[in-house]
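We did not get these values from a lab; they are worked out from the coordinates using the rules stated. Values in this document were obtained by computation on a predicted structure and should not be read as measured data. Cβ atoms are built from the backbone, for glycine too; each structure is taken alone.
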Structure P
C-alpha cells in the first residue's frame, strides 16, 4: 500500500480539512498571495502539517479551486435542469456575486497568477463544458442569442466578477443584471422599456 492510498488518520483528516477551510477563507478574502506559513498559523497547525498535505502553495490553491468549481458545477446543473431557459442567467448572477466574496476563485478564472487550464485541466474542461451546456440549453429555449459561445460567457463572468469586486456595491448586480440580460437575450425575448 502506498503513502497516497492509505486513508488519513482521524487527526490528520481533521487537520487537512481545517487547513483547506482556512486557506479557502484566506484566499477568498485576500487572494492567492498569502504565504503558507500564515495559513498554517491561522489554521492552528505547523507549516509542516500544511506541507505534508499540500507540498506547494499551488497544490493547496488547486485543491481549493477544484472543490469550488465542483460545487459551482453541481449547483449550476441543478439550476439549469430546473429551468433551462433561465439557468444561464442564474449562473451569471451567482458567479458575479461570488466574485465579491471569493478573490481567490476570481483570480483563478481571470488567470491572475494561476493558469486554471494548466493546473486543473479536468476541472477547467468540466467548467467550460458546463458553460457550453447551459448556454446551449438557453439558446435552444430561445432565451439567449444564438451567436454566443462558452468563451464569450467566461469573458463575461471574469468582467462581472471584476466589476462586482472593484465597485464593492452589493446592489450593483441588481441594477446591471437587466442590462446584461437584455444584451444576451434572443431578439424575440428582448424587452423594450
Structure Q
C-alpha cells in the first residue's frame, strides 16, 4: 500500500502518515501528527501538532482537529467538525499582551473506537466521545458521551442507543437491545450499554 498526498496539501515532514492513507487538496497535517493505516484527511481539513489517529479514520472536508486530540481506530469526523483545545480562550493576556503558546496549555478531545461526529458538530475540550457513539450534526458536546450513545442538541444530550452499524437499537425487554440491521444484541446495565458478548464475558 502507498500513501496519497495531493500536491496542494501541506504535510509536515515530521508527520507520520500510515500506509494506504490519503491527504487531499488543501488539507494541512502539522508536525508530529501520527495517522494510522488507511486514513482519509479530506479537502481543507486541519490536523494539529501531535494529533494521534488510529487506523481507518476519516476526517471529512474542512474539519478542524486541534491538538492534542486523540482518535482511536475507525473514527469518523464529519464535514466542518471542530475539536477545540482551549477551555478559556483569549487572544490576549490580562495585561493586554498577545497570548503566545507559552501562556496556555492545550487540552484535548478523545474519540474512542468507531465513534462518529456529524457535520458541523463541535466538541468542547476536554471531553471523551465513547466507543461507537454518534454525535448528531450540529450538536455541541460539553460533557463525556457514553459508549453507543446517540446525542444531539446544544448542549448535546442522550437521545437513543445505537449499535456498531450506527442504527438506533430496538428495545426487546429486560434491559436488552437489538440492532435491526445486524441482529447483534446489547445489554443495558446501570445506564450503560455493552454488546451482549462483552457483558457475558464479565459475568
If mean count of other Cβ atoms within 10 Å over residues 26-33 is computed and equals 19.9, the structure in P, Q: Q
Which entry (P, Q) yields the derived value 1.9 for distance in nm of label points 7 Å out along Cα→Cβ at positions 10 and 82: Q
Ranking P, Q by FRET efficiency 1/(1 + (r/R0)^6) of positions 122 and 146 (r between Cβ atoms, R0 = 25 Å, to 0.05), the structure that comes out highest: Q
Answer label among P, Q for the case where helix-only ellipticity at 222 nm (-39500 (n - 2.57) for each DSSP H run of 4 or more, over all residues; to 500), calculated from the coordinates, equals -1000: Q
Ranking P, Q by Cα Rg over 2.2 N^0.38 Å, the structure that comes out highest: P
Label whose coordinates, when FRET efficiency 1/(1 + (r/R0)^6) of positions 34 and 154 (r between Cβ atoms, R0 = 35 Å, to 0.05) is calculated, return 0.85 (choices P, Q): P
Which entry (P, Q) yields the derived value 1.39 for Cα Rg over 2.2 N^0.38 Å, for residues 74-129 alone: Q
Origin of the value 21, where relative contact order in percent (Cα under 8 Å, 6 or more apart) was derived from one of P, Q: P
